[in-house]
Structure P
Amino acid sequence: MKYLIKTIKLVLVFATVVNVNAQSSKTIVENAASLDDFSTLVTAVKAAGLVDVLSSEGPFTVFAPVNSAFEKLPENTVQNLLKPENKETLQAVLTYHVIKGNLMAKDVLAAIKKNGGKLEIETVQGGKLTLMLKDGGVSLMDTKGNYSKVIKTDVKSSNGFIHVIDTVVMP
């Protein structure tokens with residue numbers, strides 16, 4: 001019974017749907033651009049030349065870091081990534097946050113449970129992310145063993161979904 005209650009609470013936490021005037025008629029990029037907390041991400045997407053890709057038909061699922069996630073990176077990391085000579089590296093970092101297809105919160109939870117507590121997914125960049133239940137929520141683990149917690153889910157866009165994360169993951 002204790003496990004069931006914990007699972008129900010986890011589902012409720014992970015299935016929290018963001019409603020910040022995000023509209024499903026907007027693309028992922030348009031939704032992100034309409035929210036102040038994604039200004040660093042939007043700047044990076046523009047610098048990487050990925051606006052057209054992430055505005056295309058998709059569908060895509062984006063694990064979108066908030067501004068405070070970028071602030072956790074070592075000093076000058078963002079400024080260096082935004083330089084034209086680092087465009088390929090920036091593209092790799094950003095596409096590491098993107099999955100082809102629609103990956104909704106309820107599907108993630110079901111797949112994690114079905115796969116023994118972890119779900120490995122391939123990113124558009126080609127690397128792997130591991131999704132798992134950790135600290136009362138769903139977290140991503142990058143290839144370097146760093147974690148990012150999913151803090152909001154299922155922001156519907158015309159070409160996919162956004163799940164908000166609290167830390168930038170690195171390929």
Structure Q
Amino acid sequence: MSVESDGTDGLYLQYRAALVSYATPFVGSREEAEEIVQEAFAKLVPDSLKGIESPIAYLRTIVRNLAINRRRKQRYELEQATIHAPEWIQPLKIPSPEQQAVFSDQIRLLAATLQSYPEKTRVIIEMHRFDGYTLQEIASRLDMSVTAVHRVLTSAMADLTKRLSEGLR
């Protein structure tokens with residue numbers, strides 16, 4: 001059947017139901033599928049169908065492309081809305097029970113390892129890593145040289161890293 005004899009009105013009446021059924025799985029609802037089909041026919045220029053032997057195949061391609069473009073646009077808009085939403089509206093990032101258990105084990109191991117160091121070494125680590133003091137500030141408070149504080153901290157951090165990585169295996 002050639003398209004020239006029917007025109008777009010005849011094609012709409014003939015293929016609308018089939019195209020709506022075809023589009024529904026792409027967009028998720030029959031109402032949206034009907035909008036897609038109407039949009040496809042609105043974009044259809046009668047002269048563009050001349051010489052096409054299978055107008056349903058051509059129309060399905062148009063409908064599929066419109067449906068895919070609509071889904072992409074909706075996904076993009078949702079992504080943008082989520083990214084730019086205020087922090088209080090963002091979904092909570094709650095760790096799973098397994099993640100909480102691993103984190104608790106890591107904290108226990110860290111606390112036990114820190115307790116095994118001499119008091120001055122532990123204080124230097126805690127001041128620098130947890131309280132944010134600079135080496136100069138630590139040296140002033142503990143009446144030590146900056147070089148001595150740096151040496152203790154470097155040695156302790158290397159040892160701490162080694163012991164924690166061994167303990168987490």
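Some points to look at:
- Of the structures P, Q, the one that -24000 was derived from, the read-out being helix-only ellipticity at 222 nm (-39500 (n - 2.57) for each DSSP H run of 4 or more, over all residues; to 500): Q
- Each of the structures P, Q was assessed by relative contact order in percent (Cα under 8 Å, 6 or more apart); the largest value belongs to P.
- Distance in nm of label points 7 Å out along Cα→Cβ at positions 42 and 138 from the coordinates reads 6.7; which among P, Q: Q
- Looking at FRET efficiency 1/(1 + (r/R0)^6) of positions 50 and 74 (r between Cβ atoms, R0 = 25 Å, to 0.05) for structures P, Q, the greatest value goes to P.
- Structure (P, Q) behind the derived value 17.5 of mean count of other Cβ atoms within 10 Å over residues 58-65: Q
- Among P, Q, which structure scores highest (criterion: distance in nm of label points 7 Å out along Cα→Cβ at positions 66 and 122): Q
- Each of structures P, Q was scored by percent of Cα pairs over 27 Å apart; the highest score is held by Q.
Read-outs throughout are calculated quantities, based only on the coordinates presented, and are distinct from any laboratory measurement. Quick caveat, the model's predicted, so the values are computed rather than measured. Cβ atoms are built from the backbone, for glycine too; each structure is taken alone.
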